[in-house]
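Several structures are given next for inspection.
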Structure P
Amino acid sequence: MSHAVRYFSEAKELIELLDLNAVEELAVALSSLREQGGRLFILGVGGSAANASHAVNDFRKLCGIETYSPTDNVSELTARTNDEGWETVFSSWLVVSKANSKDAILVLSVGGGNAERNVSPNIINGLNEAKKRNLKIFGIVGRDGGYTKQVGDQVILIPTVSALHVTPHVEAFQALVWHCLVSHPKLQLNATKW
């Protein structure tokens, strides 16, 4: 079997395993967030940071939800990393943004964070700050969901069907899920160009 056939067969299997009820529940929660005038903060690192930036655009432009990603401000991100450390870049950002109980965070992450293994400590600290401030916690994560799944309110888990392709599948399916959300009738206010 060729790589392409194997990879896309895995993607088909993932679609079959995806919890579509969880996607619907997240759409309802995001609609409620917008109705109460809450903001959405999207946290992600690496490829998930790039996804966060794209998702910010879609939630703002198509759904009318005030949305931000700390990684979009590279000057602040690198200054905080240099001066305070990588671990607190998201939690400090939430503090300055005066994040509150009307707001929510959406974590895009391959593993969701793991304190014991020191994986994505910035996401873990961001989640802890969000909990302290009573924000809703949403996520689109892979593997076992990590810390995001443990503490989250609505977390969509991208199942693992191939240990070799966890990262590319999770990051690809983050895009599939958020595009489903921003085109959802409960959320989409503005049409796309095409």
Structure Q
Amino acid sequence: MSTDLAVWIGAILTIGVYSFLYKENPFYRFVEHAFIGLGSGYALVMGYTNIINKAWTPLSKGRIEFLIPVALGLMLFGRFAKGLTWTARIPLAFVIGMGSAIALRGSVQAEFVQQIQAAMTPINSLDNLLTLVGTLGVLAFFLFTVKQENVLMRSANYVGRVTMMLCFGAIFASGIMLRISLFIGILQFMFGKWILLIK
């Protein structure tokens, strides 16, 4: 077995987390509370470090433009003072507005423009042909303004449904593979670093 104290602590905490598979118990609750406490402490230290590095240090060097984010950050605490709750709306509006703009720009680029570019490939291989047929089938499946009466539309609808089911299955399988790979990493830690049964 390992003689490293950090490995022992990690192994005992891992057993504590997995003890929930049997039933909820005090050991699991201790590990859960320790995880939340450590996360909260880490967030507090990171917040303090950010205040020192991104507010106090630049202001002490005479960079007065940092007064604007400091003032916006202090306005967030206005919700705790009676009569000043309205001040928290201004920095929240900035945060929500900028976050929405960044997310919208990224999602339009990733989910719209790049998907159109990926579908516009030359039909010079079987992969590209299947991509084109699947894309057209899925678009036909969501074409609700045309009645699905003729054979062509019904066939395209069926191809779209099959394509979506294959994609959903592939996404689910990749999620399962991710969980299994994480579990394999835990087994390698427990039996390779702690108990030393595998090398």
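Summary table
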read-out	value
Ranking P, Q by FRET efficiency 1/(1 + (r/R0)^6) of positions 5 and 45 (r between Cβ atoms, R0 = 25 Å, to 0.05), the structure that comes out highest	Q
Among P, Q, structure where FRET efficiency 1/(1 + (r/R0)^6) of positions 77 and 133 (r between Cβ atoms, R0 = 35 Å, to 0.05) as derived comes to 0.95	P
Structure from which 38, 17, 7 was derived, semi-axes √(5λ) of the Cα gyration tensor in Å, for residues 21-84 alone, options P, Q	Q
Parent structure of the calculated result 4.0, given that distance in nm of label points 7 Å out along Cα→Cβ at positions 61 and 181 is the read-out and P, Q the choices	Q
Source structure (of P, Q) for helix-only ellipticity at 222 nm (-39500 (n - 2.57) for each DSSP H run of 4 or more, over all residues; to 500), computed value -16000	P
Which of P, Q yields 1.66 [Cα Rg over 2.2 N^0.38 Å, calculated]	Q
Per mean count of other Cβ atoms within 10 Å over residues 37-44, the highest-valued of structures P, Q	P
Comparison of P, Q - label where mean count of other Cβ atoms within 10 Å over residues 117-124 is highest	P
Winner on percent of Cα pairs over 15 Å apart, for residues 29-124 alone once structures P, Q are ranked, highest first	Q
If relative contact order in percent (Cα under 8 Å, 6 or more apart) is computed and equals 25, the structure in P, Q	P
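No lab work stands behind these numbers, since they all come straight from the coordinates. Remember, predicted model here, so these are calculated numbers, not experimental data. Cβ atoms are built from the backbone, for glycine too; each structure is taken alone.
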